[in-house]
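Below are structures written as structure tokens.
Rule-based calculations on the coordinates, nothing more; no lab input. As the structure is a prediction and not an experimental result, all values here were calculated from the model. Cβ atoms are built from the backbone, for glycine too; each structure is taken alone.
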Structure I
């Protein structure tokens, strides 16, 4: 792990049940030497990514600036915002726009449908890699070597075993998703909800992310399954075309 990754790992320790950290926590959780942990904290504070609070160090105001910046400048979001809004209005379902980075899938935008109930995995919260249509439809289009690396890195994950007991079984499951061009999941993230996702590609036809319809099982059942598949795959193709044309 290079020094930048080691420094950013400090930020990843912060979460709702641990909103602040002391240097001792960083040393204990990441195994860093005290001098290293103090140096990383000082540098993160200097650039506004951390701030000293009564309970320790928490996320700094620079994070808010970056959040606004990505909302205003992200190419995928800017080139699909109108289409995602139209899809939510047409179906009444939530629509998620998600991106892949490293081995994580994160929703960058959520267009609310008619249901007011919050999703367990909405904007900003990493999706489980193997337990959602949003993620699996992305994994299915990864190059074989990268997909194998993801598989091996998570070989002990119970969610992975549900897709196949070994690499060959998992690869076949991903190939099936790829062949059909979309992925469906029922009750995997929210017990009462269904998700239907299609991939999005960049200008070189590398998988970039996914677009997903999410809603209660009852609302999904009100539609013909083929119609929703048609809508979500058409949305994925249109966004891909817009990314390539930019």
Structure II
């Protein structure tokens, strides 16, 4: 099937309305009005219903109908009622824990592999990877494993920045990701700065939005890619 993914670094840029910057990309990605299943499990400091209300408020302006997974029974075949899946940001460990606990990993993966469009931001992009090991989040809960949905064969680091805090002794993001590639030597990491995304159509992967996508790999110099560039080679590694 033609697998379709829109993986966003973040939901909102400073000073902008919620989900403002990605709305044109989401509109183009989804096309005609769809019934969207929204999964708010990554939300910790916001209730599921408030999270759902914020997302649905934006999606309905595009003509889409949104249902929160917390509002329905996830019985056998429940995904047949929907045309697309969206997973919001928050804490990736909490998201993984709940998806695994509700036995949804295989169900969601199968639906996307069979052509159901998937879009997510931050934690919702992390969980699309083979594992959640390149999240920026604190492990506030212990999921059953670090396994993600495995919709792509590489890792993503959302909210990527090379900014450092003066007089702070902690590792930079780049240092931490290089440590990851030293231990996970066969894995690429695509870093998404704020306001950027990866879009997959079948086996064609494109970087879009703003900034540059930096790709890390063990024993290789990081490579920068500009918006519009083809990163389909990542799907073959």
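Of structures I, II, which gives -6500 when helix-only ellipticity at 222 nm (-39500 (n - 2.57) for each DSSP H run of 4 or more, over all residues; to 500) is computed from the coordinates? Computed on structure II. With respect to mean count of other Cβ atoms within 10 Å over residues 152-159, the largest value across structures I, II is given by II. Using the calculated result 14.2 for mean count of other Cβ atoms within 10 Å over residues 160-167, pick out the matching structure from I, II. The correct label is I. Computed over structures I, II, relative contact order in percent (Cα under 8 Å, 6 or more apart) reaches its largest value in II.
Given a value of 59, 40, 38 for Cα extents along the principal axes in Å, calculated from one of I, II, which structure does it belong to?
Source structure: I.
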